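Bear in mind these aren't lab numbers, they're just calculated from the coordinates by the rules spelled out. Because the structure is a prediction, the values reported are computed rather than measured. Cβ atoms are built from the backbone, for glycine too; each structure is taken alone.
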Structure I
Amino acid sequence: MNLMHRRLCSSAGWAEKVAGWMPRDLADVDLGDDVLEIGPGFGATTAVLVGQVPRLTAVEVDETSAARLEAEYRGRATIVHGDGTALPFEDGRFSAVVCFTMLHHVPSRALQDSLFAEACRVLRPGGVFRGVDSQLSLRFRVLHIGDTMVVVDPGTLPGRLTTAGFDEDPDVAIRSDGRLRFTAHKS
């Protein structure tokens, strides 16, 4: 992340915006009793999730961020330094997997597909994968100058999720705020 992007995502203002979005992002999904969050970054989404689910595990690829999250959420969530494309968890462990505003930071479509396959692998049968990510705009592009920015194409996402092992016909929509939201289920 570039400096401008890091400052935004670590700010109190961003955390406040995220806290406002999260109820809508989660209103229609039952996450169950054991949730995995992939890519919490600075933890704005983790702050909301930790109060809403019985058990939360978060996997963060950035070692410094993972250490900071571990110190902040010790005793309330399990934080693991790891990679969402090679999750260090057994098959069928989680009732839900979530990722919020992080997929565009995964450096290639192939690695995004690996993340989708790993999310499916660690889900229990009947589990749900909920994700939300930003879509391309001028402001979004400017924020990502010098950053990784691989925007997920909503037109190809259903097929990619099905190829990863999720049920046919995942729910993929562009919300009124311009963000992509998807829900996929594992049989």
Structure II
Amino acid sequence: MTNVVRYLTHPQVNIDPSIPVPCWGLSEVGKARTEAVTTRGRLSGTTQVISSGERKAIETAEIIAAKLGVDIEVREAMHENDRSATGFLVPDEFEAVANQFFGQPHISIRGWERAVDAQLRIVDEVEQVLARNEPGDVLFVGHGGVGTLLYCHYSGLEIDRAHDQPAGGGCFFAFSSDGRRVLHAWRRLEEL
């Protein structure tokens, strides 16, 4: 049986340099964008909601799962690429380091997890869930960096930031559970 698998990135967050990035929560804009999705009914076939263990992903997943009446499964290894070596970086510096992360996937940039390792990790997490072969569509809720690595994997593309989600987060792509065929590239949350 073929089901739709969606990978959704959390939308806007409250940025606070005094708090570790994995502990950031959704902003009011991020919450409102997520809540708006739940009114459309386009996720009605979703029977599994799988979330990264980071707060912003869990908050996104909770809003959607509550409307669907399903439980959330938290998988800690679905976290964003490990950037703890640098912690918070101001936006311009972050973008420059992120470009290097995607541009040199076999090298640890400033102590960050290598892109090839983050890709293996996120693909393994997704494949473990899909191997259960449960009925219904699956929604994974996570992050832009590892989401892009996952998209590259299932699309058969080399790791490249050219395949990153549009700015602002809150985007998703979809693929089939049978054959892992990408159904569409990144779309805004509002298209769900």
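Structures I, II were compared on relative contact order in percent (Cα under 8 Å, 6 or more apart), and the highest value belongs to II. Once distance in nm of label points 7 Å out along Cα→Cβ at positions 45 and 77 is computed for every structure in I, II, the highest value turns out to be that of II.
So mean count of other Cβ atoms within 10 Å over residues 37-44, computed for just one structure, reads 14.0; which one of I, II is that? The structure behind it is II. Computing mean projected area of the Cα convex hull in nm², for residues 85-172 alone across structures I, II gives 5.8 for structure I.
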